[in-house]
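In structure tokens below, several structures.
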Structure I
Amino acid sequence: MKKANFVVSGIFAAFALAIIIIAKGYPPSNHGVPGPGMFPIIIAVLILVSALVLFIKTLKMPVTSDTKIDLKSRSILNVYISMGGLILYTALLPTIGFVTSTSVMLSLYIKWFSHRPWWKTILIAVLFTLGIYLLFGTVLNVPMRFGIIF
């Protein structure tokens, strides 16, 4: 587990540093209003701090508490499905649009992890997606681009 913790903390530190570098290229703040890079930088700094804490805790971890991780167990299957689904969602988002891809992704995740009836699953996913769309598109005035399908 120590080796896995070191690898994970390194990956997340590199990811956070990449986000900070990218967000530094965004336009600066304007007349006291934060620029578009502020929020990603705050999140990236929090990720970086978390990676550092994991690294330090792993260094201090006694050898006796080190356990092996089974990467083929049934519980790990959910992690693989989540990662694959998010990668597919990210790839399809520009093509099929926010509302459609998010509703489908949430429906599949809710059905897989909660085993609710399909009608409740679809209702929850669509309402949540529309809520996010209304919050960002209307209240926060963030432009939402759509793909081929709504």
Structure II
Amino acid sequence: MELYFHSLLKGLNLKTTPRRIALLEILDDEQGYLSPEDVWMRMKRKFRSLGLPTVYRNLEELHEGNIISRVIHPDRKLYYYFCRNEEHHHHFVCVSCRRVEDLNFCAGREMEKLVVEGIRGRVLSHILQINGLCSECVLKEGAVSDE
């Protein structure tokens, strides 16, 4: 696993440090998203002198390099998720249990056509994330809501 993370970091011209490897391992072990504070608390078990700003900086570097995904959450806090799927795709995010699922479709071409024809603009990039409740959380609630 460490070799995989090493190659990802090398591709971004980032040093392979024990802290960066640990950060990626923490995110990789999760099926859901974590806050920077969650990551920091887990990393402090191993790196006692680690500061929260260092965690934020590393998370942002990895996000800017497209190694990890930033989760857009209704609570307006930052969350991050490590996704191994290297193909273009989008995510379904359960706002209850924090599970993140790949959605292997993209309506980007249709949206681009709407932008070009509708407002004569040009699409440079797009992000689509669907927030909701996963099937397990729906079962816990007892019914599907129409909200």
When I, II are compared on distance in nm of label points 7 Å out along Cα→Cβ at positions 42 and 98, the highest value belongs to I
Computing P(r) over Cα pairs in 10 Å bins from 0, in percent for each of I, II, the value 10, 33, 32, 18, 6, 0 comes from structure II
Distance in nm of label points 7 Å out along Cα→Cβ at positions 18 and 130 gets 3.7 when computed on, of labels I, II, structure I
Distance in nm of label points 7 Å out along Cα→Cβ at positions 90 and 114, calculated, reads 0.9; among I, II the input was structure II
The value -23500 for helix-only ellipticity at 222 nm (-39500 (n - 2.57) for each DSSP H run of 4 or more, over all residues; to 500), derived from one of I, II, belongs to structure I
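FYI, it's all coordinate maths here, none of it is from the lab. From a predicted model like this one, the values you see are computed outputs, not experimental measurements. Cβ atoms are built from the backbone, for glycine too; each structure is taken alone.
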